[in-house]
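Throughout, read-outs are computed from the coordinates displayed, never taken from laboratory work. Owing to the predicted nature of the structure, the values given are computational and were not obtained by experimental measurement. Cβ atoms are built from the backbone, for glycine too; each structure is taken alone.
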Structure P
Amino acid sequence: MFDADAAYLALKAHDARFDGVLFVGVTSTGVYCRPICRVRTPRRENCRFFASAAQAEAAAFRPCLKCRPEIAPGGGIAWSVMDASRTLAHQAAAWLDRHADVRGDTSIQALARTLGITDRHLRRIFATEHGVTPLQYLQTRRLLLAKQLLTDTTLPITQVALASGFGSLRRFNAAFIERYRLNPTALRRRAGPRTPSAEALTLQLAYREPYDRHAMLRFLAQRAIPGVEHVEVEGSAPGIRRSLRVGPPGREASGWLQVRFVEGKPLVQVQLAPQFADSSAALIRAVRRWLDLDAMPDVIEQALHELPGAGTRLPGSLDAFELAVRAVLGQQVTVAAARTLATRLVDAYGEPIATPWPGLVSRSFPSPARLAALAPSNLGTLGILRQRCAAILALAQQWDVLQARFNSASPASATIALLESLPGIGPWTAHYIAMRALAWPDAFPPRDVAVLKAMDCNPRDAEQRSQAWRPWRSYAVLRLWGSLGAAPTTPAPITP
């Protein structure tokens, strides 16, 4: 619960630190807003404060059309080793976020089985932590996604309904009118005219300051594979262009996306290839994770204030398989050498792809199926060492099992253990994959050469000292790498 008087002061100050973790419902208008909303501040007696958009909508408030709660950053990662019920409740919310765009009814029973608890216990702990039922939370996520697509794009309303996880247009219209008291067409009309485009879907996503955008872009630029991705670090519109493969095996769609940081505003503009319209919900989540848009920098800074690099974010990934393969290629070599090997792999086994930037982005990263069909000798001709060939082939051949683990609510430790069971993948590589592919905030790759150099200590002392940085050790690792002023080389020996 919020201290209402303190929350009102944050609202009056338009304090961006509370964006996405505090919403205000105004009883005189029936609308709920983000604390950064620039409309006239409502009177104190007309304000009710909520910890989530779902709570505000459960109390019969509808989202503001000006500050747009649907683009607010998420509430960050709740982490606790003391309160198991709270951790489960947040794992449940993350599972619902990932399944919000799954059409039709998402089974609460399936979620409970995934978490290893009963339906009744799930509903109880979820309501205690989030103030709403799992179904109310899911409905809010779907409606806010639909609101964003209606506002930012010209997609047909039927396609918006399906992309937002509704099984039919009738259900979508009924839910929209019941919750927001206007129909989807009226909302689109209020949002203003949009010029239809056959070239891209354009969306906006918000984040909390401070955000060291240049550090993020430099990190990604150092690792960018020519032909797959292109990163602009400087200039008036810094951002990233890249190819991407989206969807389950056998039904994948290949395309492209572009993200740009909006100058002077805590916003990212995302452009998607038109064929990704039905996957827009999944890609919004993926981009938020990739660029760490939901981080709470003030909370992280409290734990890491002794380290330089305030505003450092955790670079995730858009393709977990690609990230895993690149992690293997980077074992015990420099970042530049790893990029050279990845470029050879893409040139040999990636597929051509049409993009608006043929001179910069023209190929997709090889799929798991493509690499699984190769022999070790095929990879060996690219200059990849035998042990790494075995690791890459094992990743490709086991990817169905691994991907299910990546998409589940399982703890990161279980995924790390599964990765370490594969040939050629040791603790460092498994932790690095978890850090970036899972966006796990508490990874601390063991025996990392650059980390030990920056900390000026041995591995045992480094592990002990790192306990004070939990649960933000991934951010500590990035700050330590950054303190050396150059891209780190890769780590200690892998486990056979």
Structure Q
Amino acid sequence: MIKHIGSYLKKSSYKLFAYKGAHLILSVGLFYIFFILFRYGSLTSVDTYGFRYNYFVALIYGAMIVFFVRTYNAYLLGYTRVRTLVFGQFLAQLLSIVILYFVISIAWSKFTSFLVFFPMLIAQIILDVIWSYYGNTIFYKLYGKRKTLLIYRNQIDKIRFGTIKGKPTERMYEVTDELQYDGSFSALKDKLQGYDTIFVAGVNSRCRNGILKYCKENNVYGLFLPHIGDTIMQDAKHIQAFDSPVLAISRKELSPEFAVIKRVFDIVSSGLALILLSPVILVTALVIKLYDGGPAFYRQTRLTRDGKEFQILKFRSMRVDAEKDGVARLSTGENDDRITPVGRIVRRYRLDEIPQLINIFKGDMSVVGPRPERPEIAEQYCQSMPEFKLRLQVKAGLTGYAQVYGKYNTSPYEKLEFDLLYINNMSILIDVQLCFATLMTVFRKDSTEGVTGITAIDSEKNINCKERNKMSEEYDN
């Protein structure tokens, strides 16, 4: 039975791979046709040399599409809504065309009209909508609904399951039972029978290890929400110098070559962005100044690598007296009366973050890294989450995993896990992907929502960090 299920899932994955490949081929085919029209103005009068050149350009376009659809998870069928898939695919196609247009135009020393690509983009959107709709339908048909069990230690861990019961994941996971449990695996084993998927959060390590082995042996799909310790261990390196397997952990240090490449990337990207966005910077600063006569920018002390303090630069989006009592407060979102009308627009489109490009160019920050926190708020976080200081292993950044894959009101515990995941997997390729992925957050309303509470520690989710830290200490018992 186990072998039969495994064989079926393998065949299903091949079918989905073929379906994704068909979309890629059709996308490249559309580009190829319109590129020939763009290059020659005709589909028939192309010499042999031209065809070779066109094949090469189409191949590059295909490679860029693969990069961008991975960046935007635009082929993540089943787990993603149709409109999100379509938008990710369209953004991948648009960016690929724009980049190739400028590269080719510079190579030709001639900027030809871009208008020929607009019909192509319309055709691509139609293709994307059809492909995404039927792709999700095919996915659900191939995999069906999985009878699912939720196992959690307490209500805090249950909250971490998030939208598992909401669309679109509810079409994949049929949660038939929930079990609050933290005992031994032997007493739990019989209760796991008959489920296709098991979600686990917060249970003790011995019980969790038993569930892990059960899932492996019985071909059950297991999804485990990590503890901070799990995330830290992902950076462990295997050492072969001993008779037994050894995993080594140490403080994260950038290799000299990676540090140089990352710094060059920061200087070049922030410098170019400052030049390209200079009109936006000037207009935004002028509008803020004219609204209430206050300063367009504000400076604030933040922390970067090894706890070093620096003055972050941002566009002012709140009243001048927003923190006149000296208490550090997080924004509570759209209902925060400290935010000015101009500030709401500035925040909605992330314009307030643009001046940080100057901090990046100076070397205070990096383009990608954990968001810099205020010293007083960081101290409060560390009281409930001592692991919070591990974010200071690298420079603070403008964007990162937490900003791209989380939400503004994602709890500090989850944000810390995102930050540690980035620190464990840092590379220039990931930095480039996150830079492009950040573009998508501008269009997500939930990415700029506030949190509930007065100070950084007063919100319910942050108070839960204390409980989570206590649970982490008890986790191995």
Structure R
Amino acid sequence: MLQAVVLRFVDKCGIVQEIFIGVVHVMDTSALSLKSALDALFAKHRLSFTKVRGQGYDGASNMSGKFNGLKALILNDNESAFYIHCFAHQIQLVVVAVAKKHDGVKDFFDLLALVVTVVNSSCKRKDMLREIHKDRIQEEIGNDEIETGKGLNQEISLVRAGDTRWNSHLKTITSLISLFPEVKKVLEYVEDDGDNGSTRLQASGLLSYFKTFEFVFYMHLILTILGLTNSLSQALQRKDQDILEAVDLIGTTKAQLQMLRENGFDQVLEKCYSFCDKHEIVKLDMAEGYVNTRNPRKRMNINNRHHYNYDIFNTILDMQIREFGDRFGEISTDLLQNMAALNPRNSFSQFNKSSLLKLSKMYPRDFDDKERMILEHELDIYYHFVYNDVRFANLNGIADLARLKVATRKHLSHPLVYQLLKLTLVLPVATAMVERCFSSIKLVKTDLRNRISDDFLNAALICDIENEAHAKVKTEDVIDRFQKMKTRRGQI
């Protein structure tokens, strides 16, 4: 079993870097085995756990367990190695939680997966989907209904959603909306000429579901929610993303969900009506009495607006907002609240000397009592300087602040403040880099290379993952070094 290790640090230019240093084999996934493997890797590279100032994993108990997880073992050795649960992973858990707890959302995702399975289960159906879509595009171009140009009207297919990446459902829903007429025709073909009775029955049930306003409403509501959370997820994939900017993005996303909950129902409803008009689906009058399609004889004594607005729309968004608050509980911790005082936005409006002094106490290995006394005076000088220097007036985050301090050499004038900046920047935000490493492992360690040694695998992975650094290495330098490794008969 392989374990990938990525180091996050601030370089001499004040820029956050994330580099892959290698993979190690572990006999099992217990916390003790993982810790032993990390100890060996650190010793190999002459690194020390005493210098670690942050650790980040997903939510697996062997990694993030409070008492016996890898996080706890490292914290026992170094109390300043603060743990951050991967923000990107927590976003996935927010969507998963709502999908599991709300029956309507769960049914929608189940039927969405079934649609993709039925349509993509044979090459014949895939080809049929492409041909029907091609004919429709040509007809719309001929009628001047759509624009033409480079990169427009490309061939698309019904995207299969991934089990571990819930934002992939966004691509599935958008592709379904784009290919809705074609998907219906393929399902009609399967309903008439399916391989067996079960498949034909599935296609018939899906076609019936497609004709309901409930399907259209769930599709557009979930599309809107996933669109908001997807923007946050994509932002967290950046290597130089810092913890304070990530916290701001989470707060903004939560505020947008709250705005959608308060004022967004009519906008979603308008999109649903437009979709119904385009695809000849019966629209519901929101003032009419609601009829439960699963039990039409049962009187509900509510109208359609009450059901779709309060029972579905508000309920789902309330669950989403509540999950955001529960999953991102560490945002309200003293650590991040104290770090927020470094944020340079709005002319350093969040600057708070007391909070920064408290932050320094959280890192006893970096600031002793004497240095904290010096820091107290240095913070006054630092704030007066950055507040009055126009070069520091329009910064977007602490990453920009650190780069500018190095560029202006003010990190030498305020070394202890710069130390606080570096400690904040090295806190991990997401494990996207680690996941990219595992994707590279699948490409590098193929069936033909299944028996390569760990050293060779690490070397190949470093060349593949750290391609920017690898591109700077000259072929002549590699040949020269290889030539000097030992005496050789001939000159290469």
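Comparing distance in nm of label points 7 Å out along Cα→Cβ at positions 140 and 380 across structures P, Q, R, the highest value is found for R. If FRET efficiency 1/(1 + (r/R0)^6) of positions 20 and 188 (r between Cβ atoms, R0 = 35 Å, to 0.05) comes out at 0.10 when worked out from the coordinates, which of P, Q, R was used? This figure was derived from R.
Name the one structure among P, Q, R that P(r) over Cα pairs in 10 Å bins from 0, in percent, for residues 172-387 alone of 7, 22, 23, 18, 12, 9, 7, 2, 0 was derived from. Clearly, the read-out refers to R.
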